[in-house]
1. Using the calculated result 31 for relative contact order in percent (Cα under 8 Å, 6 or more apart), pick out the matching structure from I, II, III.
2. Once distance in nm of label points 7 Å out along Cα→Cβ at positions 4 and 84 is calculated for every structure in I, II, III, which label goes with the largest value?
3. Hey, helix-only ellipticity at 222 nm (-39500 (n - 2.57) for each DSSP H run of 4 or more, over all residues; to 500) derived from one of I, II, III reads -22000; which structure?
4. Upon calculation of distance in nm of label points 7 Å out along Cα→Cβ at positions 68 and 92 from the atomic coordinates, which of the structures I, II, III produces 2.8?
5. Comparing Cα Rg over 2.2 N^0.38 Å across structures I, II, III, which is largest?
Structure I
Amino acid sequence: MINRTAERVLSIIAVILTGIGLVASVFIALFMSAAVSEPGFQDEMRQILSGDGTFTPSEVDVMIGMVDSFYILIWIAVIAAFISLVLNIIGTIKIWNNSSPKAAGILFIVAGLFGGIISLTSILLYIAGILCFTKKPPMAPEPLQDDYAAAQSTWMN
């Protein structure tokens, strides 16, 4: 049996960091949802942007549209973080039971992609996934040449 302590530790740290990121993303998304849905927010934003005269009314509309699209991107990030968390937990269970380390490695790498291409959590998941693929079970010792010759001589007789 192979010692999978490194994969376990990395995956647990990644689960914790992904959970924290998911909770923070949900709070940001809920705050943006409350702000965007309030009509006073959009009116106040229009006044602030058009008040100094540097933006035309069409540019102000584009800015408000960008805020709306940013709100949608935050919800997409929440969904991706949730998928990453679920895949990470499933991979952690697979590696904990030592049932299928290759499947756990695939789950860790896919969870890392959903968690963000270059984030700390993703890097931890990539390392855990690579460790799942590269650790091999110890091989049985090869028979000595004398044992081989003895087996051959008894077989021939």
Structure II
Amino acid sequence: MYSNELVCNIIEYLNEFINKEITIDELSMQFHFDKTYIIKRFKKELSISIHEYINSIRILNSLSLFRDDNYFLSIGLKNGFNSLEYFSETFKKIVGVSPTIYKKFINYKTGVTQEEEILILTNLSKIYNIKKNAIDYLNHRKPTESYYKAIKLMY
């Protein structure tokens, strides 16, 4: 079964503009569908809300910056969060620990309890699965007419 084309387009749009402010109203205007329909269809297809998807991908993208950047505000701003408070709150909600504890975890592995380490690893696995599911979803997109033309040209 093929993926829904609208949802594929929304995923691609979100991924392209993930570091900018994205609203449901903007998605509605961009794709010419009612906001309620977009929200429900995305959730039905991916089993996650658009908001959860955006925040999970932003947090996932921020993880690579923790080794080189000591300023959480800078990391947050680079990944589409407009304040340190919102970044920290979202980070803790998704990763399970504060950015400070995560920084200790990746740099030293000291000062982190075994429970925190398990929580971090469990939640990181969930975040990676969200990204993997989105990629898998895009890979099940119905081939376009140009795809069929390209195949014909090969033979």
Structure III
Amino acid sequence: MEKVIRIARIGDDSTHVATLAEWAHTEWGCLHPERSLDTAIAVFRTQCGSGGVPSVFAALHDDTPVGMASLVADDMSDRRDLSPWLASVYVLPAWRGRGVASQLVQRVEEEAYVYGHGGFYLYTPDQQALYRRLGWRDLENRDYCGERVTIMRRTP
């Protein structure tokens, strides 16, 4: 039997905030090296909005998080002209290859469109093929925080 995944909005009072923030801090903490885990959790909590920008979603198996994704106003410090952003797409290694990331991305896309955003952005160093399959288009290739990344755009 296939394991059922539910995509849920995460509120700032969710018991999952610390777990998700720790994943983000572990994966992307190099972007904010001065930020402690406690500070990262506090900042993450502010991204758990009630709708639109910002929003955090988790992929849950039963009530256990196995992945996450966010919709945020600003994800690239030197491209504040672009907004909003799909950010923090992460799936636990044991759950990869099962379509969890695609479900999360589609839920964030839905959130952006429902709240009137005609387009939004992401950047990735290595997942361009996934996002292209989901309808995202390359906008720009560039260096950011010591990595070669592609900025991508999605429109309805």
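Every number here is computed from the coordinates shown, using simple stated rules; none is lab data. Source: prediction; values computed, not measured. Cβ atoms are built from the backbone, for glycine too; each structure is taken alone.
1. Value 31 for relative contact order in percent (Cα under 8 Å, 6 or more apart) corresponds to I out of I, II, III.
2. Of structures I, II, III, the maximum of distance in nm of label points 7 Å out along Cα→Cβ at positions 4 and 84 occurs in II.
3. Clearly, the read-out refers to II.
4. This figure was derived from II.
5. Biggest value here belongs to I.
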